[in-house]
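Some structures to go through are shown next.
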Structure 1
Amino acid sequence: MHNVKGKLPDHVCIIMDGNGRWALAHGLERNDGHRHGAEAVRAVTEFAAEIGIPYLSLFAFSEENRGRPKQETDALMSLIMEYIYQETPTMNKNNIRCVFIGERQHLSPLVVERMDTCMAATGNNTGMTLIIFINYSGKWDIMQAVNRMLAAGTVSVPGIPMSYDSFSGYLSTAGIPDPDLMIRTSGEIRISNFMLWQLAYTELYFTPVLWPDFRKPDFEAALKAYSTRKRRFGTIEE
């Protein structure tokens with residue numbers, strides 16, 4: 001049972017930040033922080049599925065993260081591949097559908113293969129949808145959406161006379177509702193180029209907890225804070 005009262009969000013997204021700082025604080029290597037962070041991913045995913053949140057998005061690797069030392073990015077990619085392989089049976093057991101979103105050109109063929117295999121294996125599941133963003137950038141998402149529109153002949157330059165909903169259909173998140181709640185760990189107060197279009201009216205929640213320490217009570221605190229927010233989407237209350 002959970003202790004959250006009030007309406008739960010349909011879609012929660014999390015910027016998982018603080019693995020490196022957690023490792024340094026514990027006298028460990030940064031890669032050890034990423035490995036402990038994977039345990040938080042498992043705990044948060046299980047809790048979200050348990051309480052009935054329909055969509056959970058996790059920002060696992062940003063396009064900008066490629067600028068980190070190669071040793072760290074290689075280790076992180078290896079960990080991501082290991083996680084995908086190990087957790088796919090558990091996702092099926094828990095009826096979780098897994099989707100991967102991000103620019104694939106700079107990913108290794110093995111990473112892409114693991115992602116596609118997991119999506120195919122879990123594609124028919126009807127429970128929570130877990131969206132993992134790998135090599136993702138909000139600016140990239142908007143640019144690729146515009147390019148897809150132009151390629152499809154939907155619009156012509158100059159001018160893009162279309163609705164917000166029509167444009168959303170060209171984003172990488174097409175068919176997925178915009179997030180209701182965004183959680184960022186580690187005390188940083190920014191969205192770091194994550195779902196720039198989709199977060200327009202998302203409720204933001206920032207916590208000083210480093211990602212490897214984030215567990216059910218921390219998630220519950222975020223959900224409780226969300227339940228007190230009044231979402232007016234630019235209008236006024238009657």
Structure 2
Amino acid sequence: MIFITGDTHGSIDIHKLSTANFPIQNTLTRSDYLIICGDFGLVWNNSKEDRYWQKWLDGKPWTTLWIDGNHENFDLLKEYPVEEWKGGRVQRITENIIHLCRGSVFEIDGMKFFSFGGAESHDKQYRKLGVSYWEEELPSEEEMEYGRQSLEAAGRKVDIVLTHTLPQSIQDKMFSGLSYTSNRLTKYFEEINSQLDFRLWFSGHYHISMPYDDKHYVIYDNIVRLTDTGFERVSEGVW
């Protein structure tokens with residue numbers, strides 16, 4: 001089984017993965033996957049708290065996959081070696097916690113996933129460059145081109161798209177008047193959204209769980225399980 005949820009922000013929102021909120025976990029194995037749509041937050045400062053929660057999560061019965069958001073320590077993340085896994089590039093944080101690198105297409109349980117993390121922090125005025133936010137929160141041209149090449153190799157067709165932020169036009173319609181601005185990543189996703197054949201697109205970042213239409217979903221506290229025809233909610237979060 002494959003599950004998807006939103007941001008965990010280190011220990012702040014990791015409670016959504018508790019047994020009480022996610023009771024089906026008692027039936028899962030390492031061949032089941034839970035995917036976090038950015039702002040993972042447990043590769044932050046190598047603190048005792050980081051290591052405690054990494055160990056806690058690593059001990060869960062499933063395998064955790066995650067894409068990066070904007071609130072990650074990219075200096076620390078780049079210290080982890082990149083390897084090939086299920087057709088794409090990953091960084092293995094622990095044995096059972098795996099970062100899905102930007103622009104990769106993975107084949108997992110017969111489904112193709114396109115992963116592309118990152119977003120622009122809208123609270124940079126309260127953060128310090130290289131300490132609490134990093135320029136790498138937005139992708140490089142090389143990462144975006146790798147994503148294009150990966151999708152071209154996949155015939156521009158995948159089952160699931162995993163991002164942290166949204167395509168520009170959808171962000172504008174869903175969050176008009178808020179402080180989410182246009183940037184090279186939201187424009188890049190606009191390009192991909194218009195050219196890619198996909199079934200579902202999940203994004204984190206906006207701290208709310210709600211659909212835009214029958215293909216695009218913003219997810220936060222909810223945990224959903226992918227099915228042959230769509231998905232179903234399995235946690236106690238509110239949709």
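Quick note: the coordinates plus some simple rules give every number you see, no bench work behind them. Quick caveat: nothing in here was measured; it's all calculated off a predicted structure. Cβ atoms are built from the backbone, for glycine too; each structure is taken alone.
With relative contact order in percent (Cα under 8 Å, 6 or more apart) derived from the coordinates and found to be 21, which of 1, 2 does the value describe? Of the structures listed, the value fits 2. Ranked by Cα Rg over 2.2 N^0.38 Å, for residues 142-189 alone, structures 1, 2 are topped by 1, which has the highest value.
Identify the structure, out of 1, 2, from whose coordinates helix-only ellipticity at 222 nm (-39500 (n - 2.57) for each DSSP H run of 4 or more, over all residues; to 500) was calculated to give -13500. Derived from the structure labelled 1. Taking P(r) over Cα pairs in 10 Å bins from 0, in percent from the coordinates of each of 1, 2, which one would give 7, 30, 37, 20, 6, 0? Source structure for this number: 1.
To test your reading of the models, identify which of 1, 2 gives 117 for volume of the Cα convex hull per residue in Å³, for residues 70-197 alone when calculated. Comparing all candidates, it corresponds to 2. Mean count of other Cβ atoms within 10 Å over residues 110-117 computed as 15.6: which structure among 1, 2? Comparing all candidates, it corresponds to 1. For the structures shown (1, 2), mean count of other Cβ atoms within 10 Å over residues 78-85 is largest in 1.
Have a look at 1, 2 and say which one yields 17.6 for mean count of other Cβ atoms within 10 Å over residues 86-93, as calculated. Numbers along the way, then the final one.
Working: 1: 14.9; 2: 17.6.
It traces back to 2.
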